[in-house]
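Peer 1: Alright, structures below, take your time with them.
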Structure 1
Amino acid sequence: MIVRKIKYFALRPFSLTWESAYRIRRSLYEYGLLKKDYFKVPIISIGNLTFGGTGKTPMIIWLIKKLENYGFEVAILTRGYKGNLEHKSGLIRGGQKFLSNPHEFGDEPLLISRKMKRGAVIVGKKRSKNLKTFFPKILPDVVLLDDGFQHIQLYRSFNIVLFDALLPLASYQTAPLGYLREGLTALKDADAILISRADQASEEKLEGLLNLIKKHHRKNIPIGRFSYRPTAVVDCFDKEIMDMSEFKGRKVIALSAIASPESFYQLLTDYGADIVEKLVYPDHYFFTHEDVNEMLMKCVQQDAFIVTSEKDMVKLRKVTRDSRFVSLNIEIDFLSGEDELMAKVRNILNLDYN
């Protein structure tokens, strides 16, 4: 208790300074003292307030499918974290399966592009500049801004902010005291709030989160909850090889290099898999041939096969095509708020289905 109090009082000034800096920055853009870049196309941001994973990539993929069903050509603006083009720029055409290198573009951009039927993913940290460069080449009908809530230099038509239902409420303090990138007051700019992994949290925990944020966001914005639903188990060649029911009683090694692997583990156990070992690597880690050899030795020792995420399989394909590696493909499953969210999205896209 004493140590926690000392830590709190020692870090509180830094936390307040961090929060104030972000608040001032938002105000400078809000009052026009810093210039925003505008494009003649709807831009939807999918972001969060916290460090770590909240389900942005699955949400982007879900939204891409909705927009493509409306007939829209979609462009994704993403940083391409840890890829060689992160501090440069690059473009991946939608629908490519095996043609691009994760070391160049990053794992998430490749995963997103594989899920698209058309359109493109634009990679690079300077997202506004990159959109200016590539816009004439792809002429998108709508742009999705990945991890864009703090990227306020670029004007957007709609802000979706994600929260992780499993993050402890005590962590909702600005860094370095907690996991917030900026203060909860920034939620005044949110147009919709979505809570991921809501099926794994108690109603008490969800109510605590909603009570924490409700004093900061505008009234009558959509607030949705979603979970993850497995759709397929595929091999390194993207071929579906088994049904989820076949996990029951099977020994598996769970391999993850993602920010929040708990949902991944939970999905495996929910379908009866016997997780004999968890291999955990840093988020966005690029696997090596040495890593693969060590993993395959564990397969033999444990008499098990290795199950990983879609994002990790993107990187594994560059170093192995061994049949003992499989990935669990997932989709978002809304528990509430989907209709309200899509009504707002259709409105900014000038779609009227009423």
Structure 2
Amino acid sequence: MIKNIALAEHHVALGAKMVPFAGFNMPVQYSGINDEHETVRTAVGVFDVSHMGEFILKGEKAMDLIQKISSNDVSKLYDGKIQYAYIPNETGGIVDDFLTYRIDAQTYLLVVNASNIEKDWKWISNYNDYDVEMQDISDKTSLFAVQGPKAAEALEGLTDIELAKMEYYTFKKGTFAGVDNVLISATGYTGAGGFEIYVANENAKKIWDAIFQAGEAYGIKPIGLGARDTLRLEMGFCLYGNDIDENTSPFAAGLGWVTKFTNDFVNSDNLKAEKENGGSQKLVGFEMLERGIPRHDYEIVDAEGNKIGRVTSGTQSPTLKKSIGLGYVDKAFSKEGTDIYISIRNQTVKAVVKKPPFVK
């Protein structure tokens, strides 16, 4: 059964092409991916990403529970600070990647991927030996990502929060477009700057309309999941289900930087051993040197045609006007500047390993 986000009918009225994504009916594009991509890179666009999951964890030992299931060190957070991490499984893979928002010492908001809401909830509940009160507010919460270099300017008249001064990976709560208790954060998945606005479903339409009114002078447009994918790929950001999953080593995926062994967490001993031994593969970025679009699961081969890895994400970059991708390769081929080949419809197409972000 496909779920609808609160503003699904409004997106249809705006001319969005709707597709099923992660169990939700979602807008994939409006005016076209290239146009929407360009809008976010140069001006300001709004993604309705209300399919994402939100859990509130409350109690004296809320931090202890998150420390148990998170790869990162939650004790480093302070009120208003956000942390990126992954949830390790017991077999060396990744349950999900997620964000932790510290509201206060006993209250945290976890933001998880839409496709994993049920799985993550069960996983975290399973480790809740700490009497932590857990609330799944996903179905009651709408989330708008207002992204682009003009985002702060476009939104500043709607709130008394000084958006332009907000630091990356922080959040504030306040009045926004006349609605109280709106949570505004600055994390971003596009590399173009901007803000995420968390609001109760009943206020979603009011806030959406206010954002578009305020942004009209800045050329604001609604943006679909298609451009979200091309924008995140230009930055080399991972997408769960494509680039990381239950079978992915976090070290191969380049997530060592959010793996902190300052305390014990699920599977931390095995991960520590893996870090010391080093894995056989590595997630790399690459640019195509010849024509062809790399797609998920295409084989990556060497000059002799031997398989050395696979593509996890690929697209034609609207900014660079060339194809780019992410994929796992044997470590010997992971150095920047190394020639690799993508197997596209029985042809080997030349590419070169390039460290993301592809677009500065």
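Peer 1: Of the structures 1, 2, report the one carrying the highest value of mean count of other Cβ atoms within 10 Å over residues 257-264.
Peer 2: Ranking 1, 2 on mean count of other Cβ atoms within 10 Å over residues 257-264, first place is 1.
Peer 1: Moving to a separate point now. Can you say which of 1, 2 returns -5500 when helix-only ellipticity at 222 nm (-39500 (n - 2.57) for each DSSP H run of 4 or more, over all residues; to 500) is computed?
Peer 2: Of the structures listed, the value fits 2.
Peer 1: If you don't mind, there's one more thing I want to ask. Assign the value 12.5, calculated as mean count of other Cβ atoms within 10 Å over residues 201-208, to the correct structure from 1, 2.
Peer 2: Going label by label, the one that fits is 1.
Peer 1: From 1, 2, which structure was Cα Rg over 2.2 N^0.38 Å, for residues 41-160 alone = 1.16 calculated on?
Peer 2: Working through the options, I get structure 2.
No lab work stands behind these numbers, since they all come straight from the coordinates. None of the values given here were measured: they were computed from a predicted structure. Cβ atoms are built from the backbone, for glycine too; each structure is taken alone.
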